[in-house]
Structure 1
Amino acid sequence: MSAGTPGPLALVGSGEYLPSMAPLEASLLAGRPPRYVQLATAAVPDGEAVVARWHDLGRVQAERLGVEPVILEVTDRASADDPAIAAQVAGAGLIYLSGGHPEFLATTLAGTRVWDAIVTTWGGGAALAGCSAGAMALCGRVPSLRHPRRGASDGLGLLAHLRVLPHFDAFSARLPHAALRAAIPDDPGVCVVGIDEETALVGGPVHWRVEGRASAWVLTRAGREEHPAGTTLDTRGD
């Protein structure tokens with residue numbers, strides 16, 4: 001990888017560490033150091049057993065890919081600001097933020113040494129991926145799908161022009177139309193994208209290709225536009 005050139009981004013609808021998503025993760029590591037940095041921080045509110053499960057799945061996936069797993073034990077802002085933990089990000093080929101609670105992930109990482117190390121390492125050529133909550137938190141704002149009246153909370157702001165709705169094929173089938181409309185801001189410069197399960201947008205920060213088993217969807221108040229796997233899309237907004 002070339003120093004000084006940001007690596008690819010991946011926004012994943014679901015499926016981190018599953019065998020079906022191994023080809024995507026392998027492609028993100030291709031030509032980069034075989035060092036797979038993983039953060040299950042978004043799962044911390046669900047308890048230690050859930051976090052441990054994500055760690056185990058991540059290790060198995062790294063073994064499947066033949067690379068080194070590096071598990072960052074980031075559970076709160078103190079650990080996110082620990083210089084020893086932040087130092088483990090250096091040299092990564094792929095950094096992955098797995099799923100859980102996007103608001104917790106964003107508030108835990110924002111402005112910390114770990115987040116600074118992630119941005120710096122990505123800026124130097126490492127790939128950076130977020131799945132479900134991880135993808136949502138990378139954006140400027142995080143919509144609340146369960147409680148649409150709450151609006152959106154602050155994300156990490158790496159992709160300030162985007163809002164992501166993961167698990168879109170599953171969510172859109174059971175969410176009321178009002179919840180989806182509430183996720184679409186009035187700002188025409190913000191693009192709202194739904195990403196189906198086991199599907200990803202890869203590239204960024206504006207131009208993307210759709211990879212995986214299903215589709216990505218660009219949502220507006222007028223409706224939705226489908227982008228099946230194998231196609232590209234632009235997320236510059238209006």
Structure 2
Amino acid sequence: MRCDVVTIFPELFDPFFSESLIKRASRKKLLSFKAHDLRKWVKDKHRTVDDRPFGGGLGQVFKLEPLSRAVQALKKEKKTKVILLSPRGKKFTQTVAAELAQEDQLIFLCGRYEGVDERVAQHIADLNLSLGDFVLMGGEVAAMAIIETVARLVPGVVGKEEFLKERVPGRSKRNTQGFWEFPQYTRPEVFEAKGGEKWRVPRVLMSGNHKEIAKWRARHGKVIGR
């Protein structure tokens with residue numbers, strides 16, 4: 001899979017793409033990542049990417065032309081999704097991540113200021129996505145969150161496939177059932193907190209009885225992103 005990000009702050013992605021499993025996935029050629037400066041696709045000498053909104057109002061709006069040129073230049077694969085990050089977009093979930101993991105290329109358009117010309121959402125983006133009912137300063141953090149969520153679903157990125165299978169109830173081939181998350185504990189079995197209070201690991205997890213452990217996890221877990 002190839003991930004391209006269009007932003008006016010490409011340097012924000014340098015540490016993200018060069019750390020942890022993301023970097024390892026790139027080295028193993030499971031995924032490729034690149035952040036592109038939107039100003040590369042403007043033609044005026046001032047490298048202008050925004051303008052005042054029609055109808056009046058505060059702030060500036062990203063222009064249609066440079067985003068259109070960027071997508072035309074970057075779109076290399078048949079199975080490509082162009083994603084506009086927007087607080088008015090569809091809420092991103094684990095199910096959406098599983099669907100995006102089937103693509104060969106993802107192009108993320110990161111807005112700033114007061115937003116992006118609506119014609120980008122209407123005619124250029126295949127999908128408008130939001131992390132939730134809140135407004136960020138731009139789409140960069142949202143793009144990072146989505147890339148990381150999708151990347152871990154690509155075979156080989158998190159290591160053994162069992163890591164993913166274990167947490168997917170009724171797992172389908174497309175992995176669209178959501179993730180089953182439950183509380184996790186590790187050593188020490190007993191931790192003595194300030195004041196002498198002892199915080200213990202639930203005894204059932206120490207029992208070795210896998211049926212009872214499965215029941216406990218079923219009671220205390222929840223499905224994420226179905």
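Computed quantities for the displayed model
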{"item": "Per FRET efficiency 1/(1 + (r/R0)^6) of positions 4 and 108 (r between Cβ atoms, R0 = 30 Å, to 0.05), the highest-valued of structures 1, 2", "result": "2"}
{"item": "Distance in nm of label points 7 Å out along Cα→Cβ at positions 116 and 180 - structure with the largest value, from 1, 2", "result": "1"}
{"item": "Highest-scoring label, criterion being Cα Rg over 2.2 N^0.38 Å, among 1, 2", "result": "2"}
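Just so you know, all these numbers are worked out from the coordinates, no wet-lab data involved. Just so it is clear, the model here is predicted, and its values are computed rather than measured. Cβ atoms are built from the backbone, for glycine too; each structure is taken alone.
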